[in-house]
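Each reported figure results from applying straightforward, stated rules to the coordinates on display, with no laboratory input. The structure displayed is predicted, hence computed values, not measured ones. Cβ atoms are built from the backbone, for glycine too; each structure is taken alone.
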Structure 1
Amino acid sequence: MSIVLVTGSGGLIGSTAVRRFAREGMSVVGIDNNMREYFFGSDGSTRWCIERLKEELKNYIHYDVDIREFESVERIFSEYSRDISLVIHTAAQPSHDWAAKEPLTDFAVNAVGTLNLLELTRRYCPEAVFIFTSTNKVYGDLPNYLPLIEKDTRWEIHPSHRWAEYGIDESMSIDQSLHSIFGASKVAGDVMVQEYGRYFGMKTAVFRGGCLTGSQHSGAELHGFLAYLMKCALTGREYKIYGYKGKQVRDNIHSEDLVECFWEVYKAPRIAEVYNIGGGRYSNCSLIEAIYMCEEITGKKLNYTYIDQPRRGDHIWWISDIRKFQSHYPGWKLTYSISQILEEIYHGLKGRA
């Protein structure tokens, strides 16, 4: 029996991966200790999702284990070592602002936790494919130095720039920029995943995501842009816009589209690959544009305030060039637009109310 090990299995990407690979008849071992609730409070809790997975999937086995605890994770690898064919590592501390409050915790989760998983994969199942969800924040604030133009509802890159048509590709440097503490810890994990691929010949893949989203997202103020925005639109809770006139742009990829990338990699793995991944030019919006769409879907005006100080290290404009991944896996394509994503989040939140 082939086993998939998923860290952060109660989170947005982790839970989507659990369901996707369980549908293939594979057994899925999930590791998630709901640390997201520690990071973000009750809004961020993934307990509801973990319980749903345990109830609905007979081929799902759950472990309430902290990835920082090497010996605890090692016991899991030891038990299933002969059968693990894929490790999907989605567990993380994902917030700029939170990382600055507890840098040691942030680094231990994002960097040391990742190293623990890599080393255990190398020791117990070295032929397994290892997939890591990194972030576009590894590029620091370098995207903010691109030639940007202010438009009515968004910032845009100057049309003469080489990244204007398709977005930012993997050639952008990750060096000598302001990353935020979170961005720096993710750089450490990102580079280590590459190194285990190149140095040890392991089949590793790094996905540098833009905004990852979907109805399973436990959106909180410090993480989960579209899910939290829709939650505020539904409930009347105050939403805070931080800087850039609310015209900052993000590309958004639905969790199911991202997990289909994982499936493609699993079927035809490569060594030490790095991919920018997101909604690209197909699925992107500014914050102001997202607010308009949420108001239209809910029929309610959003209660928001504007704070002129942006978050440190935050991007003004980010759209991912996803052509490298598409060139390696031409059978994959994006299927969710921004409007479809927001409609789904709306109905998902209504269903959980």
Structure 2
Amino acid sequence: MSAEKKLVLEAAKLKNINSGLGQFCLHLGRAIEKENHEFGLMYLTDPTAGHTFGNQVRYIHATKWNRFLGVPVGTDVWHSFHHGSPYHPRSQHTKTLVTVHDLNFMLKYHGWKRDWELYKMQREIKKADAVVAISNFTRQEILKHLDVGEKKISVIYNGLNIPIEEEIKPSFVNFGAYFFSLGIISPKKNFHVLLPLLKKMEGVSLVIAGNKEGHYAKRILDEAQELGVADRVYLPGEITEGEKRWLYRHSKAFLFPSLQEGFGLPVLEAMNEGVPVFCSNHTALPEVGGPQAYYFTDFHPDNMLEVLSKGLADYQSKPHKKMEIQNWARQFSWEEAAKKYLSLYRELTKCS
């Protein structure tokens, strides 16, 4: 009988568990642990993460030493859960797989800084034995900006984060109807375009939850003041899972005008609760929202208001719309994603 193949899953971003990459590490890592029946699993995590994936697997601590010198571990396959990871196996005989989430730096940076980021990613793609993109949009971005040669770029969608926490009404909610949005408060999320909608819709508030450090949050509040809607705009910062679920469920709609998304997990989370979702038609969002979301094709206030009004009317006129939205979201499964990743690991071990 051949020896058990060993697999390292680099999940260091679990340190920031509330970030998109932190959630990816958590849910994919758990799904792989559940679906795996053939590999000896080892997880590279920050020491603060503890035994997140149970006691049946081994753990390697992410340290500054193995960041620079490589991780001295004997393994057949190494999977970096995100591109740009500073951790890598020391052995050159290990087969490697990297998951690419986005190429947002192409819009974020310019000049030498963008060229440097592109160079680093090109080097990473070249070294990898297998590459996974989390959406067809991300795959096309890779093919557009990088030389992949004959290398196959697989697409494996993220799964839906099934909530286990009970909903909890946030203490700051003391108003009636509201729209909800979520994400790190940064320009790429494009939240400020939502403010003119409040000007045109009396009696409706807007809640934008997420890390609000930086200048963009101040810009949103300043623009709300100028438009005379500051008393209906709430930026509570980061919220708990229970509060998030309450805000999804009781919102009039979930609004997500983001300009840069490799996938867009909040869209799925909102759809899982059966609320109408309005998002931009940029990047990967049409793949995630599919035919069950409503799309802003531009950000002129009048056009956005028309999309919003027609979409809400459509949602309210169809008794089965809520169930259709939920069914669409629930086809995105971490278990299915894990099975597809395990199949790739299996292929890599056959090539070794």
Structure 3
Amino acid sequence: MLKQFFIICSGADTDILENCSKGEQNKYAGIGATVFFTAVMAFIASSYALYTVFDNLYTSIFFGLIWGFLIFNLDRYIVSTIKKTGHFIDEFIQATPRIILAVIIAIVISKPLELKIFEKEINQVLLEQKNDLTLANKTQIAEQFNPSINSLAENNKALQKQIDDKEAEVNALYNTYIAEAEGTAGTKLLGKGPVYKEKRDKHDDLLAELQQLKAENKEKILANDTQIAHLKGSYDTEVEKTQPIINNFDGLMARVNALGELPWLPSFFIFLLFLAIETSPILAKLLSPKSAYDYKLEDQEATLKTTILQNKNQREALLKTDFAINDRIYNDIEHEDELYSYKRKKARELMQLQADAFFKQQKNVL
């Protein structure tokens, strides 16, 4: 049962193989098994690749089955269409397009399995790329908000500097009138005289200006701080909104690109493995000598071709003979008076009917 199934997978003519040796049947069963298991590997590879795209198990399995059947049909077609002629060069030329197609199929099958085999290494590469993208994303978003934040911060520094300068000036006046009262500077007279009062009034006026400046500038600084906090909140919101896009940066194309960042030799060996599996049925047919199955198939095709050519020639001869007979028949009746009179009578009746119909049409118009 299993052997018969694999023979069907090989694309061989089962009726011919039934009359061949067991060894011949086993050879085509082996070829069919290779075709079948290649399709199974194609199903697994495509299902995994599609799972990275759809992120749905049932959808991936459904389309994976379709892809597996497609690869199975292609491989079966490739193997079944290679005919043994006994001349290796002719057979190789015949198989070249099929070998190229087998190479393409091997690449398509091996790549998703490479993604699965090197999944951990690919995840590490993707993690590094995501980190780089996160930093780049934060930098780009910060470029939108930093100029405004820096401008507001500089404005706060300028407002604070105004307060500091005014405080330094007030403190200097305070020291001046205290020194005047102590008699250590100014008039150097101990006590609170007119000069002391003048300097004290000047200090008090400037202190009042300082208090007013502090109130105004602190209100401006508070407004700037509120705006800075709002801008920083907007920055954080934008980062949170764009981060999921970076976190989902692990699709099929991203994984293929990440695989390209890894050393090429392991992937190349896996590709060679699938290439050997994919081309093994073709190479087996090319390298094997012409066997009983090939001779019987060639005999069957030659018999069918001969029969078709004979039928075609017979139909052509029959058609040619029929033309000749018809020509003789029509030549014989061409000069018969009876046929002439009959056709003349019918032509007269037809013309009369046409004349009557034309008369009625014209009469209706009038």
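Structure above, values below:
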item	result
Of the structures 1, 2, 3, the one that 1.44 was derived from, the read-out being Rg/Rh (Cα atoms, Kirkwood Rh), for residues 139-258 alone	3
Label whose coordinates, when Rg and Dmax of the Cα atoms in Å, for residues 27-234 alone is calculated, return 42.7, 134 (choices 1, 2, 3)	3
Which of 1, 2, 3 leads on distance in nm of label points 7 Å out along Cα→Cβ at positions 67 and 227, largest value	3
Entry that produces 0.00 once FRET efficiency 1/(1 + (r/R0)^6) of positions 99 and 243 (r between Cβ atoms, R0 = 25 Å, to 0.05) is calculated, selected from 1, 2, 3	3
Per FRET efficiency 1/(1 + (r/R0)^6) of positions 83 and 291 (r between Cβ atoms, R0 = 35 Å, to 0.05), the highest-valued of structures 1, 2, 3	3
Comparison of 1, 2, 3 by distance in nm of label points 7 Å out along Cα→Cβ at positions 35 and 115 - largest value held by	2
Of the structures 1, 2, 3, the one that 23 was derived from, the read-out being relative contact order in percent (Cα under 8 Å, 6 or more apart)	3
Which of 1, 2, 3 leads on volume of the Cα convex hull per residue in Å³, largest value	3
